[in-house]
Structure 1
Amino acid sequence: MHNDEKIAKYIGEAVILLTADHLGIGVEMLDIAKEVWHTKRLPDAPLLGHYASAARKAQEAVIAKGLGEQADRLGQVFYMTGEFPEPYEIVRYKDYLTTYVLRDALGDCTNGGVSSRSDSLELFAPHLSFAQVASYCLENGIDVNKAVRLVYRENLDYVHAEPIVDRGKWYMFGGNYLKTSDSRFKDLTGIRYPVPVHDRTEG
C-alpha cells in the first residue's frame, strides 16, 4: 500500500471514530482520530494497530445499535465539510433556489471549479451550515457537486457562493456568477445583482 493510500485509510478510520462519537458511542483513540483528521498525517507507528482496532470496534458498535445508515450519511457529510449537521428543516425556495451560471466570456478561469461543470447550481442560504446543506443534498438526491452556499463577509460587505465539497480547500473567485429571474433570488441573497462564485482552487 502506497503512503497516500495509507493516509486515506487512516483518515477514513478517523471519520468512523469521530462519527461514532458524534452518535454518542464511546470510542477509543478519539484524540488521535482528531489529530489525524486535522493534520492528514499517519498516527505514530506504535499506535497504528490500536488505532485500526478502535475504528473497527466503533464500526461494529454503530452497526449493533442499528445506526449504520445514519452513520454512513453523517460520515460522508463530515468528510466533505469537516463538521456534523445540526437539525434543521430546509425548505425549497425559502432556503435554496436553482440558479444559472453566467460564464466569463474569456473562458474558464475556475481551474475546474463546480461552476465550470454545470449550467445550473442549487444556491443555499447563508444561515445554513455547509454540513446541513450536504446532509440535505444526500438525503434528497441532489448532486453535492452542483450545490453551493452563500457566504457573507461582513467586514467587506460582500456576498459570494462557495462549493459544499472539499471544505478544507481555500476558494477564490473564478470569474463566473449565479443568477435567476425568480423574484425570490433577492430574498435569498439580499442582493439584486448576480452572485460571484468562489470555486477556484490552486493545485
Structure 2
Amino acid sequence: MPFIAPWTGENVPSPAAMATRLGRAGYGIGYADEYGIADRVRGALWVRVPVKPGAGGPLLGRIHALRQRQAMTHMLCQGCGQPTVGGRADQRHLFLTASATGRPVAEGEKTVSPPSCAGCALEAVQEGLPSGRRYVAVLVEHAVVWGVAGIVYSPHTLAPVLRDVGNEFTLVAYDDPRLPWTLACREVVALHGCTAVDLRDLSERTPA
C-alpha cells in the first residue's frame, strides 16, 4: 500500500463552507470555521481530508492530500513513507513520474509526485502503469518548493474556475496572485540538477 494513497475510511467529507476572508495577502477564500495553521500552509488554504490510515481498504491510484504534502516537505518515499534523505552517497533524490510520451524530465520541471526509494521505484516499474502511460525516472539534486496544485475559485462568485480539459488541478505558484483564491490539493516542487535514469538499469540500488 503506497504511503500517499488514501484508504476507503479516509473518504473526503462534504466540502466545508467557503467564505471570502481578508488575510495577509488581501482577500481570498477561507473556511467559515478556519483553524488557522491547521488549514493553511505558506498562505495556501488546503483541502480538508480525514486521516485514518489503515481504515477500510486501499484506494490505489489516488492520492491523500496531507500525506502527499508530508512526503514532499520531508522528502519521504511515496511508496514506503521512509526518508529518502541520505539514501544515496551523492545525496540526490530519485523521482519516478508517469508520462504519456516517455520524454525525460526537464530541468526545472514541476511535479506533484514525491520521491521514491530505489526499492519502491523498482517495484512500481515492475508493476507498470495503465496502457498508454509509462514511467520516467530522474535523479535530482534539489527539489525546490514551488507552489500548489488545486482548485482556483472566482473572486466574484466563489465558484470554481473551469480548468483545462484533461487537467485535474491548476498549478499555482506561491507568488501567484491567484494563490489566495486557490484550494490546495497537492504540493508542487520544481526539480533542479536533473539526470535521467534509464529504467532498464534501475535495480535494487539506484545508479550512483
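Every number here is computed from the coordinates shown, using simple stated rules; none is lab data. Predicted model only: the values in this text are computed from it and were never measured. Cβ atoms are built from the backbone, for glycine too; each structure is taken alone.
Out of 1, 2, choose the structure whose coordinates give distance in nm of label points 7 Å out along Cα→Cβ at positions 56 and 152 equal to 5.0 when calculated. It traces back to 1. Could you figure out which one of 1, 2 the value 13.2 for mean count of other Cβ atoms within 10 Å over residues 64-71 was computed from? It must be structure 1, since only it matches. When mean count of other Cβ atoms within 10 Å over residues 112-119 is calculated for each of structures 1, 2, structure 2 gives the greatest result.
Match the computed value -12000 of helix-only ellipticity at 222 nm (-39500 (n - 2.57) for each DSSP H run of 4 or more, over all residues; to 500) to one of the structures 1, 2, and report its label. Only structure 1 yields this read-out. Taking distance in nm of label points 7 Å out along Cα→Cβ at positions 40 and 184 as the criterion, the top structure among 1, 2 is 1, with the largest value. Each of structures 1, 2 was scored by distance in nm of label points 7 Å out along Cα→Cβ at positions 72 and 120; the highest score is held by 1. When Rg/Rh (Cα atoms, Kirkwood Rh), for residues 128-175 alone is calculated for each of structures 1, 2, structure 2 gives the greatest result. For the read-out P(r) over Cα pairs in 10 Å bins from 0, in percent, for residues 80-135 alone, a value of 21, 39, 31, 8, 0 was computed from one structure; give its label from 1, 2. Attributed to the structure labelled 1. If relative contact order in percent (Cα under 8 Å, 6 or more apart) is computed to be 24, which of 1, 2 is the source? Structure 2 accounts for this read-out. Between structures 1, 2, the greatest calculated value of FRET efficiency 1/(1 + (r/R0)^6) of positions 16 and 192 (r between Cβ atoms, R0 = 35 Å, to 0.05) is seen in 2.
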